Structure I
Amino acid sequence: MAKSVRLSDELVNTASQEGRFLKRSAAGQIEYWAEIGKLVEQTGCFSLARIRGFQEGQISIDDLSPDERIATSRSLFDQIAESPNREGVINELKNSEHPYFSAKNGHIISSKNE
């Protein structure tokens, strides 16, 4: 059930600006930040700056710790699952020069191994 909370104008404006990058509403961006914060508090084993670097294409997923990969992947999978252009995103991944990972017969496989 949705609830109303008071947030500063600065936070809402920043969330709106940051959310545009990944096509999130201000509320969606704040929920995303809250989920990351929850994961940080639960694990304390990763760097948000490194996750952000990965999201911006500055850091390879191979350079992330296992906990950083989980946090990043969870967010990415949620975004793809909720995308109205899900098939388009999947096709972009398949046609990219970069490897992508998928599940097949209960195993995770890399596009490099297909």
Structure II
Amino acid sequence: MSERPLRKHARRKIEVLVSLNISGKEEECSTRELGEGGLFIITDDPLDVGSKTALNLKIGKESIRVDGEVIYTLSKEKAKEEGREPGMGIRFVNLAPAVKNKLTSLIF
């Protein structure tokens, strides 16, 4: 597990369906929280820190495609110790202003 970096953006606890490629197959996961700068994806099989991935976020009737980079992971064992769910923190990268505005309007 890697240390969780300090947050630069506000987040909201919200469950959103997220599609992404994990270990060579398309997976549908959900979030625990989402913000302008990134999200936490609940999964037992997180990508490695530094991995880049394309994400498709389904927020209500909207679908938003964003690129992200894994910045920390939380293993099943560590999650159990902390009373949390396993997964990975992903920072959005190269987020176009229009996409950022759309995300903000949908989640806040």
Highest-scoring structure on distance in nm of label points 7 Å out along Cα→Cβ at positions 35 and 75 (candidates I, II) is II
Computing helix-only ellipticity at 222 nm (-39500 (n - 2.57) for each DSSP H run of 4 or more, over all residues; to 500) for each of I, II, the value -4500 comes from structure II
Value 11, 38, 36, 12, 3, calculated as P(r) over Cα pairs in 10 Å bins from 0, in percent from one of I, II, is from structure I
So relative contact order in percent (Cα under 8 Å, 6 or more apart), computed for just one structure, reads 27; which one of I, II is that?
-> II
Which entry (I, II) yields the derived value 1.6 for distance in nm of label points 7 Å out along Cα→Cβ at positions 19 and 99 | II
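Quick note: the coordinates plus some simple rules give every number you see, no bench work behind them. For clarity, every value in this text was computed on a predicted model and none was experimentally measured. Cβ atoms are built from the backbone, for glycine too; each structure is taken alone.
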